[in-house]
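Next up: some structures, all given as structure tokens.
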Structure P
Amino acid sequence: MEEQRCAARWKINQEADLCVDEGIKSIPCVVEDISSRGMRVSLGKDLFPDVFANFNLTLSDDFTFNAGAQVAWAEKIYEKNVYGLSFSRIEESTKNRICRYVQDNFPTEMTKQAWSGI
């Protein structure tokens, strides 16, 4: 399948915690890939697409962010529910923090992106 996104996502396969409502216990998930415009997340629970309108995502002890997203696509792969999310609300500073997080923790992904356009 040919990449159709304006900004390709970085593959990180990072365990994370997703909280879709204040006071509700967070849901363990895996962020398979991420960019400043969206992400692909897989989890054991089947969620309604509208729960992503506002969420908190914790990627590490020192990196949590709040954003809004709409579900671009969803599929079930084996026992996992996989969602392709397009951020509908995200602060510019959070976009920069995402890039820094990937650069600090997954530097080879940044290198792949730099060379992919050549």
Structure Q
Amino acid sequence: MKKILFLTITGIIAVFLLIYAFIYFVPYSEGVRSGELIKISRKGILAKTWEGEISQGISGAQIFTFSVLDKDEEVIEKLKEYQGEYVKLEYVERYATFFWLGDTKYFITNVEEEDSPHFRK
């Protein structure tokens, strides 16, 4: 009986670890988006995550929401610095997410300040 219980628990843990590894390490897509950075905040009750939004249109009708992993401290600092500016974001889209990683499936890997196409110098 103990052997069956041990094998069942071990199997459940192994399946969970495989699912977690697949979601965390296998990207669904990678890409670049640009827009005005309108929000970056750290939120959550049990697990605090970094969440943000960029506006991709003049009227703000097209909002792109994203998450940033805690380990990407340089990206977080740049996002704080570029608040309200036009930015270009490089991201990785995952198949799914866990609540301790972020609210969205889009995770920012790099951020650069860019000139807005709405205002010509």
> Upon calculation of mean count of other Cβ atoms within 10 Å over residues 30-37 from the atomic coordinates, which of the structures P, Q produces 15.4?
Replying inline: Q
> Can you say which of P, Q returns 27 when relative contact order in percent (Cα under 8 Å, 6 or more apart) is computed?
Replying inline: Q
>> Between P, Q, which one scores greatest on Cα Rg over 2.2 N^0.38 Å?
In response: Q
> When you work out distance in nm of label points 7 Å out along Cα→Cβ at positions 14 and 54 for each of the structures P, Q, which one comes out largest?
Replying inline: Q
> helix-only ellipticity at 222 nm (-39500 (n - 2.57) for each DSSP H run of 4 or more, over all residues; to 500) was computed and gave -6500; which structure, P, Q, did it come from?
Replying inline: P
>> Please compute distance in nm of label points 7 Å out along Cα→Cβ at positions 22 and 102 for structures P, Q and give me the label with the greatest value.
In response: P
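Rule-based calculations on the coordinates, nothing more; no lab input. Only a predicted model underlies this, so the values are computations on that prediction, with no experimental measurement involved. Cβ atoms are built from the backbone, for glycine too; each structure is taken alone.
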